[in-house]
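Novice: Heads up, there are several structures right after this.
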Structure 1
Amino acid sequence: MKRLSKVIHFSKSRNLIVKLEDNLCPKLGQVVYDSKLKEVGRIHDIFGPTSKPYISITPTIPDPESIVGRIVYID
């Protein structure tokens, strides 16, 4: 598992927003996990500057607001 980053926001469009910290290159549709290796969602979009992009995650959990402030991971 690779650390993606901390979830910083739950958007009005009901997506989780993450700001990448490292030079990872995640793929659209890639599954995102929490620290307990439970699926949180899938990467929906990558946007922002190429040096520090943001990722939009479509949540698959019933209460996505509960994951804000937590670290998420990818395979």
Structure 2
Amino acid sequence: MSAENKAELIKQLGKNIELNKQILNSLKEFFGTYLSDFLKTYRNANEERDEELKEILAHQDQIFSKFHELMKEK
């Protein structure tokens, strides 16, 4: 394998590692704090909490969209 091919392979592997890190971070965020917050709020839901639920759901959608885009890149 030539030095040029090795360099290209290293570059590709570096990109894959970065994508994997971003995917893992998105998954941690999605299944971590925000999902927990949503479940706590949902369990204790009342009309005053509608706005808070909407904000949490909107944030969940953003995280999921980012995760989906990263998976398409992969």
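Novice: Which of 1, 2 yields 3.0 for distance in nm of label points 7 Å out along Cα→Cβ at positions 18 and 58, as computed?
Specialist: It traces back to 2.
Novice: Another question, then. Which of 1, 2 yields 9.2 for mean count of other Cβ atoms within 10 Å over residues 2-9, as computed?
Specialist: It traces back to 2.
Novice: Right, here's the next one. Tell me which structure, out of 1, 2, gives 4.4 once mean projected area of the Cα convex hull in nm² is calculated.
Specialist: Derived from 1, not from the others.
Novice: If you don't mind, there's one more thing I want to ask. Where does the value 2.0 come from, among 1, 2, when distance in nm of label points 7 Å out along Cα→Cβ at positions 26 and 50 is the thing being computed?
Specialist: Answer by label: 1.
Novice: Kindly point out which one of 1, 2 the value -30000 was derived from, the read-out being helix-only ellipticity at 222 nm (-39500 (n - 2.57) for each DSSP H run of 4 or more, over all residues; to 500).
Specialist: 2
FYI, it's all coordinate maths here, none of it is from the lab. What you see is a predicted model, and the numbers here were worked out from it, not measured in a lab. Cβ atoms are built from the backbone, for glycine too; each structure is taken alone.
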